[in-house]
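Please go over the structures that come below.
Each value in this text was obtained by applying a stated rule to the coordinates, not by laboratory testing. All values derive from a computational prediction rather than experimental measurement. Cβ atoms are built from the backbone, for glycine too; each structure is taken alone.
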Structure I
Amino acid sequence: MKPTILVHGGAWDIQDEAVEDHLSGVEAAAETGMAVLLRAGSALDAVEAAVNVMEETGVFNAGRGSHLNAEGEVELDAIIMDGEILNAGSVAAVMNILHPISLARKVMEETSHVLLVGEGARKFAEAHGFRLTPTEEIVSAKELKRYRELRRRTVRPKEFYEPSPPDTVGAVALDSHGNLAAGTSTGGQPKKLPGRVGDSPIVGAGAYADNSLGACSATGWGESIMKTVLSKVACDLMGEGSTAQSACKKAIRLLKKKVDGRGGLIAIDHNGRHGVAYNTPRMARALMRAGMRSPKASI
């Protein structure tokens, strides 16, 4: 099986001035993930490493650069899933963690739970050696400016969300043993209500992986993705014989038809074929297979 990694940096209306940073960010993530796979690392290792890169950059709405909630705090969500044994770990509404995807993996590997939230997730992080990163080290200048602009608006709670989905990040990978993995990480919607949790940390919504089906990571309007369990839908379609590309397209059409949702999907099926689909103006992504000298990035 030829190792493959596909990453995304969010499906939304990416502004022209942000295109170059998004492309370089997903390229760096794909290269990092592929380096792990070529060292005989697992698909899980590659997904975590690739997402760590995007959490670190400050370009995306994940880790450093995440959106602030309505009270000026950063609450982070993430998931990682192992397609070999259907094990998963996730965290939601956790504060002061730069790499929530790594914390999600720790939940998967060190507990019998799948999801830890809020203060409990933070305490678990401390107990397992994660550095608590002050909010001011996580928030980017770009996000702080956006938040100040949003605060000037007088809105009701249901109007807090901006119309365009944020640039959540994710990755799917296939390793040389034929194992699949998927992961997604986000700071959530800008100026969200404290405690709001979107699709990203939810098994089957934000991500899903099953060696017999495929692996998928979703991005976009979280509430609509949760209602349609979008990543699981795409994986089931692959299991029914659809290619990864066809499954992504069908799932995005369902997202629009059922709940008028907006977003994007990346996927790899159990044969190593990849797929990308979105119904937003743009979606940053990058693909790399063993033997490629550099990633193929698009937006």
Structure II
Amino acid sequence: MSKIKIAELFYSIQGEGRYMGVPSVFLRTFGCNFTCDGFGMPRGEQSKERDFIAADIKKFFKYQDLPLVSSGCDSYASWDPRFKDLSPMLTSDAIVERIMEIIPHNEWMEEHLVITGGEPLLGWQRAYPELLSHPKMSGLKEITFETNGTQKLSPEFKEYLHNWRMPEIGYIPTREITFSVSAKLPASGEKWEEAILPEVVCEYQEVGVVYLKFVVATAEDIIDAENAVGEFREAGFNGHVYLMPVGGVESVYTLNAKNVALAAMKRGWRYSDRLQVPLFKNEWGT
């Protein structure tokens, strides 16, 4: 039986993007190819907050004990190897049983599954078919993969997703697959040539709905988003574009939310809130 290293598994509402406000199960996998230490920092500088937290790693026994950060990646513990012991390896059976415990009716109703990270399309692609094919997952109708858009789908996983979306019905989709692509702009601290990969993202369109979601704070960030959208469109991307304000804590988030909404409106793009910040203060498990 395959196993997945799970950083968090919880029930909440989706706070961002296409499914904002929808009750959702969040399956956060461990591991990422980026660090995003530039978020919330002057351009060119890197956040050191997680280093300070990691220095006291022995103080923390579960995710809920970890402090929130105002700069860098707000889900830092889901990929930083120094926090790996907080993330257990779970079998598909164990994951499904936990899901059945946390959803209200102990079966899939209106809930939506969000597979996030870290970066959920790294090595875990090979484990998802067993998880999604579990008998107790048969009622699931909607999945979102929250990805940075740099990982190609394996041929085997692409075929599985195609068949999962249209099981035994021919060419009429009966389930929905979404790729929420948070492509990392220079403000994240990541290199453009490694983070903006239109050919990878366009491939996702073969098996599901794809949209772009850019985290921005400044006018320079928005110009970067415009340039990135141009590259994606030229490659054949045909989905929606969202702008979302930076900020893993409320004091940072509220500084630029209105300006980001106005910038999205000006360009005919969509604005994405981050409901987990005003509703739950972006605490772990929300």
Highest-scoring label, criterion being FRET efficiency 1/(1 + (r/R0)^6) of positions 129 and 185 (r between Cβ atoms, R0 = 25 Å, to 0.05), among I, II
I
Comparing relative contact order in percent (Cα under 8 Å, 6 or more apart) across I, II, which is largest?
I
For Cα Rg over 2.2 N^0.38 Å, the calculated result is 0.97, so let me know which of I, II that is.
II
Among the shown structures I, II, from which was the value 28, 14, 11 of semi-axes √(5λ) of the Cα gyration tensor in Å, for residues 33-104 alone calculated?
II
Working back from 24.9 (mean count of other Cβ atoms within 10 Å over residues 1-8, computed), options I, II, answer is structure I
With helix-only ellipticity at 222 nm (-39500 (n - 2.57) for each DSSP H run of 4 or more, over all residues; to 500) coming out at -10500, pick the structure among I, II it was computed from.
I
Structure from which 0.75 was derived, FRET efficiency 1/(1 + (r/R0)^6) of positions 65 and 193 (r between Cβ atoms, R0 = 25 Å, to 0.05), options I, II
I
